[in-house]
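Bear in mind that the values in this text are calculations on the coordinates, not laboratory data. All of these numbers come straight from a predicted model, not from anything done at the bench. Cβ atoms are built from the backbone, for glycine too; each structure is taken alone.
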Structure 1
Amino acid sequence: MYNGIKAMIEAEKKLAAAAGGAKKAPAAAPAGNVKAGPHLKKPEDITGFVEWPAGTTSLVSKYCTKAVYDKYKGKKDKAGVSFEQMILSGAQNIDSGIGCYAGSHDSYTTFADLFDKVIEDYHKHAKTAKHVSNMDYKKLQCPPLSADDAKMIVSTRIRVGRNLAEFPLGPGITKEQRDKVESTVSGVLKTFTGELAGSYYALNKMSDADRKQLVADHFLFKEGDRFLESCGLNRDWPAGRGIFHNKDKTFLVWINEEDQLRIISMQPGADILAVFTRLSIAAAEIEKKAKFAHDEHLGYITSCPTNLGTALRASVHIKLPFLCKDKKQFNEIADKFYVQIRGIHGEHSESDDGTYDISNKRRLGRSEVDLVQDMYNGIKAMIEAEKKLAAAAGGAKAPAAAPAGSVKAGPHLKKPEDITGFVEFPAGTKSLLSKYLTKEVYDKYKGKKDKAGVSFEQMILSGSQNIDSGIGCYAGSHDSYTTFADLFDKVIEDYHKHDKNAKHVSDMDFKTLKCPPFTADEAAMIVSTRIRVGRNLADFPLGPGISKEQRDKVE
């Protein structure tokens, strides 16, 4: 590292000299302005108009003009949330898509010159437009699909975000207010009966057994990302947060995640009406005791402007192995019915078996019934197109299932025991696990454990489940590298170019380091220095194989 930066410094000095001592770059922001970037840690760091670097595409960078900033700098909404707090996320994270979050319902009025522009750009919803809400499931026109058509749909899920009218939104809420939201809503949920009856789990109070089960069910939500962190939504984590689900696990409520409520209805199969009916009834029951923030212009109020209106996402996972190969027709149908296509592993991902996530695209300016209708109409059209393409192909079935004794890689592999055969990775998988986990290696090690009792299947589960892994395998103990050498040796040699017969010499003696001090001019180029090492204790297995008692002992 030292030798490398020395060489870079010399090259930099030569280039600067050749430029005739041209002014240093990047240029500082003009007096009174601040440069956007991760050095902006808190609202108070925004001491002037924010200048974004060339190429920034966020809507806050587009519409937070000097005139807008000068009008609102230092001001707060009625909940006491500052303008600087609302633009901090986008000012800190220059790769934001939107970049501003409302601190309360009033933010959209007090800072209308910014939010109106962002909303109109994103939703095409003018500042004078009205939004009509409608959660009446009786108005939905979605007759049951035929048995053959329904078989194409794996699962259905509809959710809405809601915030309580009595409180500020997530970026502006206090700990006491957040706790009150939790106690109010969880109290309502605990009174539910019949199909909706279930249990509430506070994130900071749940047992290890409950936590593991919620993870296994994919119900447990995590602390927000850096965008939510910078807008203030992660404060006091995990206090005041929790999850409710009914006994059948078809109805969930997340409390105080991004919005104060995320109400979710889901189930296997194609019964869209049943899923929306459950959601509609549950939301209405909650609002009898806890009024939601809403107005006639923006509909249901959310902290992120993208979710305003309905805050609804209605989706199905549907098998379209023929249509997905005809990208032009697939996208034309999606555009016609205002739905979006995603791989089941997330936005921009591809599917290896023709299963896709289809959901409504619109949020604001159309009712909840309208948006679920969009999704229903869209998948009906896709199913018809799929059947025509299948018939034209002579009724062939696609794609082929994994050969007998093999399993397809993907997120359906939840635990080591799900790996019941050789793992087949889809075309395009680039992980080192997929490269070196041959049939021969799998057959040699299947069902075996290292000396710490960690199974081979545990070590390859991460890459088998997550096909976008870079490596994909994790050792359970020091011994794993010996017991399963035919896999790990290949991975190590590929990644490190370190042959299985090579030796590694450790040396932490700082006295042998040859790094004389830089000159003052050279040192001025270096902002900061950080060196870290990772270590594991010889007496214990590694993280994937360690028990709770052993981990506590390490601590």
Structure 2
Amino acid sequence: MKSCRIEGQKGIYLLKDLIGEGAFGQSWSAEVVGERETGAWLVAPGPEVGGTVVMKWARLSDEYAPSEQRAFLNDVNAFTTLEMSALERLAGLSCVAQVYDYGTVDILLRDGTRHPAICLVEELLKGRRLDDYLKDEFGSGTGDEKVFGGIPAAKNFFDLAARLATTARAIHHRGVIHGDIWIENIFVDDSGQVRFFDFGDCAIRDTTFLHSGAHAAARSDEYVAPERRKERRHGRRSDIFSLGGVFYYMATGKSPPRPEPDIDTLKSGVVAGVETHNSKLLQENCGIADIIARCLRYDKDERIRDADALLEEIRLFSSEQPGFDDGANGKDCVECLLSTTIPSDDLFARMLRIDAARLKSRADDMEQGILEVSGTHEELVFGMSAYLSILRQGDCFLARTTPRFWSRHNMGINGRFLSMFRLLAQRGVIVRHLMLVCDRDKRSSEARPIFEAHRAALAHSRITGTCALEFTCREVPEEERNAWMREGRWEVCYEVSGSKTKAVQTVYDGNNILRSLRFIRESGATAVRHCDRMNKDVAAAEPLEEWLNRA
């Protein structure tokens, strides 16, 4: 098709060279040789005459019969037409490759006839595809022998992950779902900016899932969310799944694991994969595995909900809280929030004042030395993990819990909260955790995985040379523990930083589901007495591993 002349809605193009071809599509470089008097660019201003663009359209499989090929192209054309309004909404976003125009190209079918296919005219990006960028920047070896085995430093991983999440956030805020995010559809330009492209390819991907046969059945792209295959539709959380696959590649240099319905099996598989291919990264920051696993959850309703929440997770585990420094007081934080250029009579300014009033109410509670966090399971786990992440080297976290605190419905067996324990210990925070247990717990299908997750955390701390993590048990008769749990006499946590102490109390409903967390400032003799008692309880308890090994 080289030197073929194609007319779009606005531009006139001359095909030059085939620059890429896969199972489902092909890309050609093309010169802009003119403009039509009618029509308009999807993005203005369009490319200049004499400039170079990329033209893309579907590629047919020889395994299809001519009738199937026609049906396939008809479906691709229909999906692409629906995507046009989405592509127009991305106009002006610097984090995406702009789609300037579209036209049609006649494709040869197996029976010798031709059928029209919609082709997209896209900006020619200058830079490197993500997989090439990662190999160049973080690979080992030289020349053609260079191999990428994962980003070695957590700081570099989080920096790139935040840029990717920010790009997805910008796209989603325009009301657009990419639908086909993976390492070959992400570009890092010459300035270092991450840019997504191939938005039209999501139409081809959806069409592939519509058709049966060997071609569709052979589709094994681990970056595609499970619901895309089953329901032929996608949303923001489908893009989050795909980002999780990209993050896994960034951590290991390998394709992500196949979708796994069980969240604990998935988490273990992610941890094992990163440990095998890039153990240094996991040893430096175990929270990376949590972020990846929560993106890759099989059930979309259990995944990280959107790109904003993903950015919060990245900040949580990377300790990056943009906008404020450690010396800022509450007033500084509020003033920073309100220091905006939005005109005072703008509707968004009115919305901001409502949010500020809500924050002021929360600040008033904190000034009185008390804060109650309630809400969904997700809000409680994130809130507890976030407020725990503020501790620094030399601080102390003391926790006295029961197995119900760690159930899947509460803090989670092997999730973010336990990972935060490990991460704090790596940072030099003293973490002492005492669990009230009974003998039956060792054989319980619900409690035993909790203990094994804690034992694995201890093993990880030894590998990383961390000595600040301590898990102990106090065994009591089950009836006695149940009575203490009913009376709320046991579970409490203390965060200690210098002379400042904060207690954390748990509130459960009648089904032992955690409903709220109460943060209470303690001072003077009361704080000293409570912490001394907690430390004595820990000292008198039995190390977790010894208790598990005892018959």
Structure 3
Amino acid sequence: MINSGVLNAQNSKFNPEFWLYNPQPVRDTVKEFNKLNFQSRLFLGKNNVWTSAKKINNSNHLFLVYKSNKDENLMALIGSGKSLFIDSKKLKINDSIDLDGYNEAYGELLEVQFSGIDNGKFWLNPSFKESNLFEIILIEKNGQPIKVNDIRTYLSIKYGIDLIDSKQYGYSGKEWWDGKSKLYNHNVFGIARMDQFNLNNFKSIHSKDQDLIVFKSQTVGGMLNEGEYVLVGNNKKELSFDKKSKLSRKEWLVQTNKTETLVDLAFPLKKLNQSPDSFTNYELIVGEGSTKTVYSSEVADSLLIFRKVAFSSAENSIVRLKEHKSDLKFEVVNTCNQFQLKVKAPSNISNYSVKIFDDKNNNVLSSVDVKEVYTVNNSSSAYFDINLTYNNKKLTKRISTDRAVLTPVGLNKHYVLNDESVNIKIQNAEGVNYQWFKNDQQIGSGNQITLNEEGNYSLKVSTGEDCSQTQTFTVRNNINDGGWRLYPNPAASDEQVNVSFQLPKASDVHVAIYSNEGKLLKTMEIGTVQNQTYSLGALKLSSGVYIVVAYINQIPQIKKIIIK
């Protein structure tokens, strides 16, 4: 909830010091890094000042959900003498705390408890390079009746991030996850209704595993009332199949507090590691022994889906997949302009039909004739979905085409020069050539390149002389660096340090330097500046990393300097 750039959210049931999240639904077209368990990141407009509405003085408990690929400042609490700086890899308060293991691209929930900061105000960095914030909650440590585990559970379920201790899952004084079976206390996630936090999520996937999606079933039995949940943990094994039993080595334990509930369970096809030359069908087995129930699957939108799977509070159910490989074999011939499916059918075949759909779900081929070769010409489709029916069996398989590998995975349309260069690395595909160009002149090859100049660039991806695709992109200078920079950086203790400003208008500026632990060391008044360079002199500091804050019209801009 955002109000004119001020962090101060109000809720009738939950009233923290401040609460910031994006309530808008996330679109499927949003890049994976900009969403977390189907939730959208915070959009921090660069023209707004993102600060807390009131000053922070008491002992507090901060909850922060974020993703990061780069060590950069996320937010700061700046007080009159002591401050707290949160970077994606370091937490600077009292001692510098290493956050390695937290700063993961799949998302993390960070908790910070602090006190002793007088007249502090939170400031958010609106100019992330490779980080995203998703939600921020601040409560008074001793003045909030709501239990900390309620907040942890809410954020964990909303963003698909498991908690450190399975005993922390709970709500309104009730324990949610029964952790007696320690084998399945891993990567817990799910769906729940928590009115205190306005949470009633429709679907959920674990932010790291990403091999199982839980959906509310679109039936009366799938609806959740306040305080009801369906949670899933697993045995932390890879999703692969035993050759003898055909059962998945990975198992899931489902727990719910509903007397009876129905959910849809979906598995991304790319996670199933299907055999490249045969069709595979799957069953879902819920429970064990005489009480087990078997469900059949359907395929839609790259997902293997099992509908209306029943669970009950009377029993925690173990879930497994079982694969059945078909006796029908096939071979694929891919060229730039043609896709061929060669089928080797068994002799006792009946009730046979084949349908082929392109990546826009258009039916490009249908046949009930048993042929050796099916051909689709002149298609730009990145993949084809093959639906085969025979001997009362229904089989589905997605097959990528050469067009798929010609689309570079990881290439953006726009890049920014940070620290005067940008490194671009795309996913390397076997048998594919990559050529980089600037203004039609080749400047490199391979799946990565470092650029240090603005301009228009292109990448040509090819699998042969007649099969190629070119994608263009731009590189520009970083104009979102706060309008100032420090140099040299790193600097020697007795070396003169300069600060250069390029501001859109004349502004009042003063500079403060903090230790890596957040202690204020010195302040320097600069005065009114716009496009000038000033000397801070020799900083005379011992070796280490320091925080430099430029207050531009009283708004802090944060950078680091290394003293050698």
Original post:
Hey, helix-only ellipticity at 222 nm (-39500 (n - 2.57) for each DSSP H run of 4 or more, over all residues; to 500) derived from one of 1, 2, 3 reads -9500; which structure?
Top reply: 1
**OP:** Name the one structure among 1, 2, 3 that distance in nm of label points 7 Å out along Cα→Cβ at positions 342 and 494 of 2.9 was derived from.
**Re:** 1
